[in-house]
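No value in this document is a laboratory result; all are computed from the given coordinates. Please read all numbers here as calculations on a predicted model, not as lab measurements. Cβ atoms are built from the backbone, for glycine too; each structure is taken alone.
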Structure 1
């Protein structure tokens, strides 16, 4: 929606070794690793040096950011940039936005948006989401 409404460049942050599409298998394999603040190898990211602002989306896994997002935050040069995070989740957001700030202490993290779902349905009103996008 952000890309469609604003035309901003879009980069997918994904692991080199894809996760399984089997939900229960993913839960069984990854849950224990989340508390270890695991990082995974991610596919190459284009040069971000010319960007002042990064709009960063993540699903919430066990109340925090996913390993590919953690890797991105730890490995990319984001000093002095503004990070505007949003997170999708089906439960509690936990420490997701605080954890983003923890990994980029020399960046500004502002205007975070929690995007909760009830099952397959967006629990945030479309107006709230559109208003947030318009302010980017």
Structure 2
């Protein structure tokens, strides 16, 4: 089975809320909420992929020194296996805004379960809740 490496981030605002993005119509798992991020391209590190994705998808800039490795997800879907490191980030430049038509929502850690998420993201919720 093909392994797909995706890098994700828990952007945490000064009030301790986490940014979720809703997958837009036309994408697989449309309507589900997820942590921002995306596929790691060849010759990229997970950190470099996140910096690129955050700029492309949300219009914000951050730096490798601001990405703290927190945990990871390892989940088998029907056609591939997802390996997804999750980073925590509390410092970035700019205001996150939707650049790809996705809805965005700042959510408290104890409310993350109220949002339907892809199966790989669900085990990350208690880790974030305990950490915050």
- Query: The value 10.5 for mean count of other Cβ atoms within 10 Å over residues 15-22 was derived from one model only; which of 1, 2 is it?
  - Reply: 1
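4, 22, 34, 25, 11, 3, 0 is what came out when P(r) over Cα pairs in 5 Å bins from 0, in percent, for residues 55-110 alone was calculated for one structure; which of 1, 2 is it? Present the calculation step by step, with values, prior to reporting the outcome.
Working: 1: 4, 22, 34, 25, 11, 3, 0; 2: 4, 14, 15, 21, 25, 15, 5, 1.
The correct label is 1.
Here distance in nm of label points 7 Å out along Cα→Cβ at positions 39 and 119 has been calculated and equals 2.0, so which of 1, 2 was it run on?
Details: 1: 4.0; 2: 2.0.
Of the options listed, only 2 reproduces it.
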- Item | Origin of the derived value -0.27, -0.91, -1.16, -1.52 (log10 I(q)/I(0) by the Debye sum over Cα atoms at q = 0.09, 0.16, 0.18, 0.21 Å⁻¹; candidates 1, 2) | 1
- Looking at structures 1, 2, which one was relative contact order in percent (Cα under 8 Å, 6 or more apart) calculated from, given that it came out as 33? 2
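Taking FRET efficiency 1/(1 + (r/R0)^6) of positions 7 and 95 (r between Cβ atoms, R0 = 35 Å, to 0.05) from the coordinates of each of 1, 2, which one would give 0.65?
Answer for the origin of the read-out: 1.
With distance in nm of label points 7 Å out along Cα→Cβ at positions 31 and 87 derived from the coordinates and found to be 1.9, which of 1, 2 does the value describe?
Working: 1: 1.9; 2: 3.2.
Source structure for this number: 1.
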- Quick one: helix-only ellipticity at 222 nm (-39500 (n - 2.57) for each DSSP H run of 4 or more, over all residues; to 500) came out at -4500 when computed from one of 1, 2, so which one is it? 2
